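Quick heads-up: structures coming right below.
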Structure 1
Amino acid sequence: MAGWEPFEIWLVWSDRRITVPAEQSALAALQAAGFPIEPGCGNGSCGECATEYVEGDVVHKDSCLSLDDRTHLFSPCVSRARGTLVLPF
């Protein structure tokens with residue numbers, strides 16, 4: 001996680017904002033906030049935790065999503081975002 005920047009997740013439908021610190025995964029931050037998400041492998045290779053996003057600059061670090069999938073999904077176990085990532089929840 002070294003070198004990661006903090007970012008924000010905005011759960012737009014519930015109007016909740018979650019800060020993801022540099023030392024924490026988005027998956028861990030979402031789970032800590034009570035978001036019901038299955039962790040899967042935890043290393044970005046299975047796609048179990050792939051989550052829809054509607055807006056944001058995602059830094060994809062997974063190995064499971066296709067280029068098409070990456071236009072609307074991200075793997076919160078390993079992927080990050082720059083700025084604010086908007087999820088439809």
Structure 2
Amino acid sequence: MLLLGAERELILALGIVAGVFIVSLFQLWAAIFGLVLWAVGAWVLTRAASFDPQLSKTFGCSLRYRKLYKSAATPFASPRTFGD
């Protein structure tokens with residue numbers, strides 16, 4: 001599910017991290033950094049969601065199954081074996 005045009009979990013985590021900088025540190029530089037982090041992070045997450053709305057879940061699955069699905073970019077590659 002999307003929130004503000006980005007993945008809900010990622011945008012909420014970004015808001016928490018930016019909120020820590022803005023509220024908890026109580027410094028001007030931290031507030032500016034938190035706002036810049038929020039703006040840039042929200043833009044990046046929105047662009048990523050326009051590419052794939054479930055990008056973090058897809059990326060997690062690709063990392064878990066990397067061993068099973070080895071890429072073979074040439075027709076002369078050795079045959080893949082499963083279940084090793």
Structure 3
Amino acid sequence: MKNNQISETLDVTGHKCPVPVLRLRRRLEKMSFGAIIKVMATDPMTGVDFPHFCRESHHELLEMTEEDGILSFLIRKSDTAKNKEYE
């Protein structure tokens with residue numbers, strides 16, 4: 001990861017679908033365009049849900065990793081993002 005300064009961190013470990021995506025969406029709504037959020041989750045479905053959410057809402061999934069059962073995502077808020085996804 002180069003030149004990607006993390007603006008915020010969101011810990012949704014222990015939460016199951018749909019809570020992680022809903023919390024991510026709410027947090028992104030408050031962030032500036034171009035800002036990067038790191039999200040940590042334990043629900044295996046976030047490995048499917050977060051990439052899908054990013055595609056549908058036009059945010060950029062920069063990185064997705066897994067270590068010791070914790071999935072980590074780096075997501076950049078797009079200036080062309082759709083605001084009302086997953087309501």
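Where a number appears in this text, it was derived from the coordinates with a stated rule and is not lab data. What you see is a predicted model; the values in this text were computed from it and never measured. Cβ atoms are built from the backbone, for glycine too; each structure is taken alone.
Comparing FRET efficiency 1/(1 + (r/R0)^6) of positions 19 and 67 (r between Cβ atoms, R0 = 35 Å, to 0.05) across structures 1, 2, 3, the highest figure is found for 3. Given that helix-only ellipticity at 222 nm (-39500 (n - 2.57) for each DSSP H run of 4 or more, over all residues; to 500), derived from a single structure, equals -2000, which label among 1, 2, 3 identifies that structure? It traces back to 1. Work out which structure the value 1.8 belongs to, where distance in nm of label points 7 Å out along Cα→Cβ at positions 11 and 27 was derived from one of 1, 2, 3. Label of the originating structure: 1.
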